[in-house]
Structure formats: structure tokens, C-alpha cells
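Got some structures for you, see below.
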Structure 1
């Protein structure tokens with residue numbers, strides 16, 4: 001990758017390493033495209049709350065707990081059950097060959113008599129395959145009843161489970177509030193980072209344009225970086241053209257880049273927010289020595305105390 005970049009650089013600039021062009025600074029001329037997402041805080045919060053998986057999981061847990069709470073609440077009430085039953089019985093087998101009646105049977109007296117025929121019919125019902133009697137519904141049994149469950153001292157187990165479900169519901173509600181607050185903080189911080197990055201990029205673009213207008217491109221270098229990247233360096237003059245919110249956040253770091261007798265000029269401040277910037281400057285041990293106003297904008301000049 002490094003070799004490819006080197007070859008590409010030689011082809012684009014000059015293949016001769018001793019060429020004077022290698023000692024010249026290269027100034028970009030392409031315009032900076034500032035296509036910043038135009039998303040309001042309310043829209044961002046709404047989208048985040050609708051698409052965060054932890055909120056969906058919390059809602060599922062709350063739905064399950066709600067069902068449990070309703071079930072345990074019903075368990076604490078008196079219970080009345082309507083009971084119905086149905087059975088079918090089959091009788092089967094074969095006549096014992098070792099059976100010897102003490103008295104004569106009708107069939108022994110007169111095999112053609114009606115009494116003998118009735119005896120044979122009864123034996124046919126009591127012998128044979130028992131499953132045929134079950135499926136033919138020969139001996140059905142029906143039962144209907146009502147069962148009452150009235151605990152004399154209450155169902156303590158159901159009450160305990162109901163109380164636990166209610167406490168769990170409160171815990172899930174508190175958990176959801178905490179998640180929503182955390183999401184709001186994350187969204188606010190993300191939007192602030194976008195706005196801060198926008199301000200830095202816009203400031204760098206404007207500074208580059210101004211250097212070109214004043215024909216000092218070769219004397220001034222423009223970099224997009226955080227003040228923290230300048231740790232250990234100090235300057236006679238520090239100029240910051242940013243929004244008031246960003247200046248308040250960066251005032252201490254900007255002051256750390258000043259020499260003991262250095263100056264700082266801050267601008268891009270709305271008039272109604274100038275007091276906030278002055279307060280942050282005093283907290284950074286800076287003294288405001290000049291204020292200038294132009295329409296709705298304010299610029300401040302300060303030095304170390």
C-alpha cells in the first residue's frame with residue numbers, strides 16, 4: 001500500500017525527487033461540500049426510541065409480566081368448577097367349563113323354552129370380546145357435578161405470586177425510564193458532536209478561503225483538529241470563530257494554547273449568548289478587554305489575568 005501511494009505520488013507530482021516542486025506546499029482548490037444531516041433533536045429522539053432493541057425487549061417483558069399478573073390475580077379469587085364426565089364399559093370373556101349349577105337351568109329342563117332363550121341371550125351379552133361393548137356404547141356412564149374452592153384463610157401462595165408480579169412490573173417500568181433517559185443522553189451527545197464537527201469543518205473551510213483571498217496561502221497552513229491536539233504548543237494570538245456553545249466547551253483548551261502574554265479573539269457569538277462565553281472565559285482565568293458588536297453578532301478580545 002505504501003509503495004503504491006509512493007508511485008502514485010511520483011506520477012502525480014514529479015518523478016524527479018530533486019525537483020523544486022517537492023519543496024512547495026500544495027493548496028487544495030476543490031470547494032468543501034458541507035452536507036450536514038438536517039435532523040432535529042425531536043426527530044432523532046423519536047427515531048431512536050422506535051428502533052432501540054432494548055426498548056423492544058423491555059416491552060416484551062412487560063407484556064409477559066402483565067399476563068402473569070392477571071393470572072395470579074384470578075388465582076386469589078374463589079373458584080367454582082363445573083365437572084362433567086362420561087365413560088363406556090365393556091364386558092367380555094367365556095363361560096367356565098368347570099361350572100356345575102346346583103339347580104337345573106331352564107336350558108337343562110327345556111332347551112326350546114323362552115326361559116332358555118333368555119338365558120342364552122344374557123350369556124351372549126356377558127361373554128365375547130369386551131372391546132366391542134366399549135365401542136358399541138352398551139354400558140355408558142354419565143356424571144355431572146359442581147366443585148367449589150373457597151379457601152378459608154385465602155390463597156397465600158397466589159397472593160405472594162401476585163405481589164411479586166406487581167413489583168416486577170414496577171421494576172420494568174423504572175428500567176424503561178432509565179433506558180429512555182440513557183438514549184436521550186446519547187442522542188443529545190451525538191447531535192452535539194455533529195454540530196461541533198460541522199462548526200470545525202466550516203471554520204477550516206472559511207479560513208482556507210480567507211487565506212486564498214488575502215493571498216497568504218503559502219504563509220498560513222489550515223488544519224482541522226481539536227485544541228487538545230496542540231498540547232505543549234503556545235501562540236501569541238488565538239482566534240476562534242465558532243458558535244457560543246462550542247466556545248463555552250472549548251474555552252479552557254483554547255486558553256491553554258495561549259502564551260503567558262498572549263491574546264485570544266473569539267467571534268461567531270450571538271448577542272444573547274455572549275454572557276455565557278464571557279463567564280466561561282473568566283472561569284478559564286481570562287480577562288475580557290474589548291467587546292465588539294455587529295448586528296446580532298458579538299466578538300470578544302481577552303488576555304490572561
Structure 2
């Protein structure tokens with residue numbers, strides 16, 4: 001006798017049909033609700049410019065109970081006027097309406113009060129931000145918007161750390177000035193599942209999405225020159241050098257690697273920097289797909 005309480009997704013043919021709920025079930029069971037790429041501004045809520053009673057939600061994607069939601073352009077969300085005599089806290093949410101098969105980004109108004117609290121978040125909603133709507137205000141400023149986005153993550157699994165990984169490189173040679181640390185622009189993403197790096201905007205930076213311990217590895221191949229020394233460095237937040245590897249110059253193309261294991265906070269950024277003291281500009285060369293390059297991998301909490 002067939003056990004009808006056990007269901008397997010997915011068998012091919014045989015007259016078996018599947019519903020949308022069957023398609024989203026694996027995602028809902030493995031992934032938490034959240035935004036893909038908080039650190040790069042996905043679905044960030046910003047005050048409209050010029051300022052008025054509305055906010056702009058940036059492009060991006062998220063997951064809500066297994067439903068994948070993608071917003072391709074800025075969405076303007078009007079905020080209802082408040083003439084109650086008290087302040088109010090509103091929620092800006094992505095709302096999946098399963099009955100009408102539509103997803104919208106909307107303002108959920110709170111109740112005005114002398115001690116206002118935000119409204120509850122619905123079961124098919126993802127909270128993006130909270131807005132403090134003052135009594136009789138006519139414009140909204142960024143300082144009254146609280147970012148409430150969280151990253152998508154894996155439920156209770158050490159596999160979550162493997163998603164916090166980025167490997168980026170440069171596909172062109174980089175000219176390094178003499179006796180100055182130069183952050184290496186990385187114009188090619190080789191592997192970047194959580195959008196930790198932009199190949200076009202601030203492309204020297206790899207941004208950390210989740211606090212934890214990270215393994216960081218970089219390599220620079222310097223053009224041949226026998227004068228001075230060569231260094232590859234890992235720089236944190238544009239200031240602190242957390243790892244440096246220095247080598248004397250060689251009259252041949254010279255690869256210098258650098259590595260570190262470092263606890264990093266969400267929002268920190270890492271850069272690979274090069275230094276050379278040849279007395280003139282010197283190139284950091286392309287070497288196949290591996291240099292100049294940097295990889296950043298979360299290895300634990």
C-alpha cells in the first residue's frame with residue numbers, strides 16, 4: 001500500500017502534477033527570509049530627493065517564505081500624512097500577496113502614540129525599514145529611516161559560511177607609483193555569490209556581509225626590475241594593514257603573495273595593495289586568471 005503522507009519533489013511524468021507550493025518548499029526550508037546583498041544597497045530604503053512624504057526603495061532581490069522576489073528599478077513609496085498630534089512608526093515592507101499573485105513594496109502605517117511602536121510584520125512580508133513619521137511633518141529625511149534589512153542565510157547550517165566568499169581579480173595590468181601603497185582595482189568577479197564586490201564601483205573593495213573569521217589571500221606579480229623591494233598587503237577599511245609580505249626586488253617578473261586570518265565585522269572592507277620602490281612607476285602584471293587577485297572566505301563565527 002502506498003504511503004500518501006510521503007511526497008517527493010520532483011518525479012518526471014507519470015501523471016504527477018506539482019503546485020507552486022511544491023516549487024518554493026525547498027527554498028523555504030533551506031533559506032531564511034532576507035535580502036540578497038545588503039552591503040551593496042539591495043532594496044535599501046532612502047528618503048526621496050527632493051525631500052517629500054515618500055521614500056525610494058532601491059533595486060534588488062529578496063526571499064520571502066521561499067518566494068524569490070526581484071525589483072529591477074527604484075520604487076517610490078508614498079508615506080501617509082500624520083496629523084494626529086503624535087508620532088507614528090511605519091514599516092516599509094515587501095509584501096507577497098498569494099491570493100492575488102502579486103508582490104508590492106508598501107508602507108504599513110503604525111498607530112500614532114506618545115510612545116509609538118511599529119506595527120507587526122505580516123507572515124508574507126519582509127521588513128526593509130522603519131520610518132518615524134512625526135506629527136505634521138511635510139518631508140522625510142534619512143535620519144528618521146531605520147534600515148531593517150537582513151541578509152538571506154542558511155538555517156542552522158555551517159554551510160552558511162561558504163556563501164560568504166568572494167574571488168575577484170584584475171584583467172588588466174596596473175601601474176604602481178614608486179614608494180606608495182596602491183589599492184588594486186579588481187574589474188572581474190570570478191566567484192561572488194553574495195555580491196561582496198562590485199567590478200565597477202569602489203572596485204578595490206571587498207565588503208564583508210556577515211561578522212566572523214575570514215581567510216584572506218592575495219597575489220601581485222610585479223614586472224621585472226632589480227631595484228628596491230616589493231610588497232603585497234591586505235588593508236582593512238582604508239587604513240590598517242593587517243598583513244604584509246615583503247620581498248627584495250628580482251630581475252624577473254616576481255610574484256608576491258599575502259595571507260591573513262582576521263575577525264571582520266559586517267560592513268568592513270578589504271583591499272589588496274601593492275608597494276614597489278624601484279624609483280619609477282612599475283606594473284602589476286596579469287598572470288593568467290590568478291593575478292592580481294584576492295579571495296575572501298568566511299571560515300567561522
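Assuming 53, 24, 18 is Cα extents along the principal axes in Å, for residues 150-229 alone as calculated from a single structure, say which of 1, 2 it is.
Numbers: 1: 98, 20, 8; 2: 53, 24, 18.
Matching structure: 2.
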Review point. Which one of 1, 2 has distance in nm of label points 7 Å out along Cα→Cβ at positions 54 and 134, as calculated from the coordinates, equal to 6.0?
Key: 1
**Study point:** Which entry (1, 2) yields the derived value -1500 for helix-only ellipticity at 222 nm (-39500 (n - 2.57) for each DSSP H run of 4 or more, over all residues; to 500)
**Key:** 2
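Tell me which of 1, 2 gives 30.5 when you compute Kirkwood radius over Cα pairs in Å. Working shown, then result.
Values: 1: 30.5; 2: 22.4.
Derived from 1, not from the others.
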Revision key, fill the gap. Comparing mean count of other Cβ atoms within 10 Å over residues 94-101 across structures 1, 2, the largest value goes to 2
Point to revise | Origin of the derived value 2.9 (distance in nm of label points 7 Å out along Cα→Cβ at positions 126 and 238; candidates 1, 2) | key: 2
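Out of 1, 2, choose the structure whose coordinates give P(r) over Cα pairs in 5 Å bins from 0, in percent, for residues 102-277 alone equal to 1, 6, 7, 8, 8, 6, 4, 3, 3, 3, 3, 3, 3, 3, 3, 3, 3, 3, 3, 3, 3, 3, 3, 2, 3, 3, 2, 1, 0 when calculated. Show your work: numbers first, answer last.
Working: 1: 1, 6, 7, 8, 8, 6, 4, 3, 3, 3, 3, 3, 3, 3, 3, 3, 3, 3, 3, 3, 3, 3, 3, 2, 3, 3, 2, 1, 0; 2: 1, 7, 13, 15, 13, 11, 10, 8, 7, 6, 4, 3, 2, 1, 0.
Only one of 1, 2 returns 1, 6, 7, 8, 8, 6, 4, 3, 3, 3, 3, 3, 3, 3, 3, 3, 3, 3, 3, 3, 3, 3, 3, 2, 3, 3, 2, 1, 0 for P(r) over Cα pairs in 5 Å bins from 0, in percent, for residues 102-277 alone, namely 1.
Comparing distance in nm of label points 7 Å out along Cα→Cβ at positions 38 and 262 across 1, 2, which structure shows the greatest value? Don't skip to the end; give the middle numbers.
Working: 1: 3.8; 2: 2.1.
Looking at the calculated values, the largest one is 1.
FYI, it's all coordinate maths here, none of it is from the lab. For clarity, every value in this text was computed on a predicted model and none was experimentally measured. Cβ atoms are built from the backbone, for glycine too; each structure is taken alone.
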